[in-house]
Structure 1
Amino acid sequence: MSLALAADVNPLTVEPVQAIEARLTFVERSSEKPYAYVGEPPEGVPPTRGEYHAHAVRLENARPFADRLSLDVEGVAVVRRPTVVVDFWDEAQTLALGHPETAELVRDITGASRVVVFDHTLRRRSEGVSDRDLGQPRQPATRVHVDQTIWSGPKRVREIMGAQAEALLAKRAAIINVWRPIAYPARDWPLALGDASSFRPEDLIPTDLIFPHRTGETYGIAYNPAQRWLYVPDLGADEAILIKCWDSDASVARFAPHSGFEDPTTPAGAPPRQSIEFRTIAFWE
């Protein structure tokens, strides 16, 4: 299947804006490690620790240069790749069709010899619903983060790959998310994408994510005015964004921060964002 780059702009549309200003939510630096429980915490233990504040940031419209974005430089890539999945809310269809086509996409973009799709998350924005409310679709992420850290990336590979993990980790491996709108363009609450090359190590704040049966670690992001932020307006259902969440190769981009955000230019009445993100591990020989 060919890859047409998503930087193509419809010549009938007006000249796109170069940048917008929006508010993103960052974690404050602290001597205490932030954490969040996924589910009920032990009695008497607060469900979260950490302070978060919104900052106004400039987000560049990446459409004009989307074909030049690289997973190994900015930590993100944008592609046009139609999906054969008719209904992502049909779990069987997503597993049978969506997982294999996503693995193929990541192989094509990265040149990896093997790609394992180990998870996916569906989101549909709903007013008055909190993220992870039981019986409700997941909501757009509202805090800037990276899904893995220098510690949790290889740990996740070991959890997924079991006895194969050590041999695979002896060579290059990377965790890459593939994010797609569902059914219509993501005009409502699109993704803000951090250019990985503009973040300093001290901007990445390790944060425990505590599940009932395991503990993971993500990066919250502390605000720094030197950070560069991008977005892709009106990302279509036939397009995808690839996001680097961890890479064992320290010579390339390893962590690309990202978040959903309220776009001040979203037209009134735009349908609420629906999206799916696939989580993959790429392995190189």
Structure 2
Amino acid sequence: MFPSSLITVKDLKNQIDNPRLIILDCSIDKVNESLNDKEVKLIPNSLFFDIENEFSDHKNPLPHTLLDAYNFTQHTQKLGINKDSIIVLYDRWGIYSSPRAWWMFRVMGHEKVFILDGGIVAWEAEGNRIVNDYQVSSEKGDFVASFNPQLYADVNEILENYQNPEISIIDARGAKRFLGQAAEPRKGLRSGHIPHSKNLPFDLVLKKEKYKTTEELVEIFAPLISDSKKQIFTCGSGITASIIAFASYIAGNTNLKVYDGSWSEWGKEELNLPIEQ
């Protein structure tokens, strides 16, 4: 269908009339930077994959945590997503929250899911038509989520494995936050990082609004995973961890997980979990 899980504008245009194609805008606000004051620019026939609201578990006090399979099924079916749908994800920043949606679909068992490199920025830059309103699905889909624990890490798995040399824990936060030299943007969190984890700020895998080349990404990840058989990605709340998890995936690494709770959980003062600075 597509040559890679990371697709170009040309790839998408070649399949734009495919009746199985579902195009999802997965945009969310960044920390301290909002989309509210920006014009809504969308690829035609886009539906909205609402990470902040419908696709986060609000019974969990942590931000952006994954829904259970039942509720993920209900919301994806409302979007008209079928088990044979070909899903293309993008966001209005270029690359920011679409990798999180990619991970969510993969952890829920949908394999035919792709990310548009550069998002709406790349689409518009090539002179393609922009619309300002979302589509609303008129038919209920038949996709049924099936949770895949091979892609998911929780706090207990981190506790059991953070000293294991065969597992690389890679943190997507900026260097100052990783080193405990900058305060966390969320209240009630200690500063520092998971012991033995490695730092790869998410912007280092990007070149402006797009991912760096596969060759560049292979070079970036080589020293981070040389002695490990598995990678677990973490950040503040699971969003930018997914950016570097997907970068590792397109660099050829498939044994990877995202720590859903990330620093919003690990850094909680009341949990008093092991921390390095």
Structure 3
Amino acid sequence: MSPPALNPTTFSDTGAYGPVLGDAEFEFIRHVIGENAGIALGPTKRQLVQGRLARRLRDLGLHSYEEYCEHLRRSGPEELVGLINALTTNVTSFFRENHHFDALAEYMLPEAMRRNAGARRIRIWSAGCSTGEEAYCAAMVAHDVLPPAGWDCKVLATDIDSDVIEFGQAGIYPLDRVASLTPERLRSSFQKGLGAQAGKVIVKAQVRAAVTFRVLNLHQSWPMQGPFDVIFCRNVMIYFDQATRERLVDRLAHILAPGGYLCIGHSESIHHAGAPLRLVGRTIYRKNGGAGDGS
């Protein structure tokens, strides 16, 4: 499907606070982000797009959104990364929506240990990991629950935004990001930054070693095969239209182990009759099959 042509008679005039995003440019950007990232930008999102891309224009030395769209056409995949990074929202925190991590400790990991007793292997995926807090929390809980030796537990952390993947991989956070954590959690999972990292905390090496960060576009092909015992895909589907959500749910269900769990965001729900998932807790779904499942 070809992107909509830009109307040469439509100009993005410069307003008092910078360039204004014209109709044709907005429709072009909506098309590009939808086709390449599955993100559905409604007509009401024009001001948001204009605000998010204003810095991108400054960084590129461009003076209008018309120039930016032409740059996007010419640059292809290289600038597509810049567009995606600018338009995606990365709001997260350590142990956000904590009931998911309580469930991970109480029954998701114990069930996975029983199910995988032979292989002694557990895999968790943080899909849309943002700056890494969610993935590290999963690794912290696994470190708490699993025996100290003999189990191979890894967390895959992916996001479409290359900037947040780089941030998360470093594992260095400002002190205000961990202000809500208990002293026990701080002692067990973080160390104080020194020198250039003073005023920050660093995720401890044993936690970082359990997490692998990768850039991944959920809308495109996935290199991993699974199966995953637990998938966190929280506050991601809110960006997609219904058809894209259903395709994503099907793919997530396929890569989940029988009896595995999918955690989604507090404002999300799954209403897809074809998916082999059933609601078992607040925004927690379990895949049919597996030991102890009567389905």
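Where does the value -2500 come from, among 1, 2, 3, when helix-only ellipticity at 222 nm (-39500 (n - 2.57) for each DSSP H run of 4 or more, over all residues; to 500) is the thing being computed? Write down the numbers at each step before the final one.
Details: 1: -2500; 2: -7000; 3: -11000.
It must be structure 1, since only it matches.
Using relative contact order in percent (Cα under 8 Å, 6 or more apart) as the calculated read-out, with 16 as its value, let me know the right label among 1, 2, 3.
Details: 1: 30; 2: 21; 3: 16.
Structure 3 accounts for this read-out.
Tell me which of 1, 2, 3 gives 18.2, 59 when you compute Rg and Dmax of the Cα atoms in Å. All intermediate terms of the calculation are to be shown ahead of the outcome.
On the way: 1: 18.2, 59; 2: 18.2, 53; 3: 21.2, 67.
Answer by label: 1.
Rank structures 1, 2, 3 by distance in nm of label points 7 Å out along Cα→Cβ at positions 27 and 187 and report only the one at the top, that is, the highest. Write out the running numbers ahead of the final one.
On the way: 1: 3.5; 2: 2.9; 3: 6.3.
When distance in nm of label points 7 Å out along Cα→Cβ at positions 27 and 187 is computed for each of 1, 2, 3, structure 3 gives the biggest number.
Starting from the value 18.3, 51: which structure in 1, 2, 3 was Rg and Dmax of the Cα atoms in Å, for residues 83-234 alone calculated from? Present the calculation step by step, with values, prior to reporting the outcome.
On the way: 1: 16.9, 46; 2: 18.3, 51; 3: 15.4, 45.
Among 1, 2, 3, the structure yielding 18.3, 51 for Rg and Dmax of the Cα atoms in Å, for residues 83-234 alone is 2.
Of the structures labelled 1, 2, 3, one was used to calculate Rg/Rh (Cα atoms, Kirkwood Rh), for residues 171-210 alone, giving 1.05. Name it.
Numbers: 1: 1.05; 2: 1.03; 3: 0.94.
Of the options listed, only 1 reproduces it.
Every read-out reported here was derived from the displayed coordinates using simple, explicitly stated rules and does not represent laboratory data. Not measured: the values here are computed from a predicted model. Cβ atoms are built from the backbone, for glycine too; each structure is taken alone.
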